[in-house]
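Next up: the structures, one after another.
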Structure 1
Amino acid sequence: MKKRSVLIAGHPTSVSLEEEFWDALKSVAQARGLSVNALIEEIDQTRTGNLSSAIRVHVLKAVQGRGPGEG
């Protein structure tokens, strides 16, 4: 588990994810032409629960080809 600080709407917060999820999140962000922070902000705007869980689900859907705009 690795904790990193990110800015969401100009406010710092910490997010804890396994290293594999950080790596996958970086890949998803690069594929979409976004910074990791920008992608996390986007995920934060649509989440209903815990941010770390929302990030994991987003990464899983992206890896499965079910990301935003993909069905």
Structure 2
Amino acid sequence: MKQFTAMIHAGEPDEGGFWATCLEVPGANGQGETREDCLANLASAVRDLLELNRAEALSDDPRAEQAELLVP
């Protein structure tokens, strides 16, 4: 499990709901009627984008090495 930062916004007053983005994963966004639905949708988008980025990186260089990076 990894921790990310979600920026959650309330929808327009006449529409309701929430929308959110992830600071660490540009392009990931989610929306939902409730805050919880919005965050679940965002988490799914983050997983999908990270998986896609990993697959693209390996297709660009199949010999590439993957390593954990810890940033204090």
Structure 3
Amino acid sequence: MNKNEVELLSKEIELLMAERARLLKVAGAAAVLVANVEVGKLQPKAVQPAEKISEYLNALPEETLQDALEAVQAHG
């Protein structure tokens, strides 16, 4: 790799890391929301999306979910 390619790759990695940080915050906030919601109090239209969010969160590796909770200063 030449210097220019290394710089471009470095910038791309920085962008991906920043995006990961933002996505971890979204996942962390969603996890806190799902953990605190009472399904019986949700609007009927919101039940299926809440279940999907829960399903997606449960599919995350434990370490990623922990990173997400830490990103929003929550403790799982």
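Taken together, the values in this text are just the output of simple stated rules run on the coordinates, not laboratory data. Only a predicted model underlies this, so the values are computations on that prediction, with no experimental measurement involved. Cβ atoms are built from the backbone, for glycine too; each structure is taken alone.
Brief remarks follow.
- Comparison of 1, 2, 3 - label where relative contact order in percent (Cα under 8 Å, 6 or more apart) is highest: 3
- Origin of the value 4.1, where distance in nm of label points 7 Å out along Cα→Cβ at positions 15 and 39 was derived from one of 1, 2, 3: 3
- Structure (1, 2, 3) behind the derived value -27000 of helix-only ellipticity at 222 nm (-39500 (n - 2.57) for each DSSP H run of 4 or more, over all residues; to 500): 3
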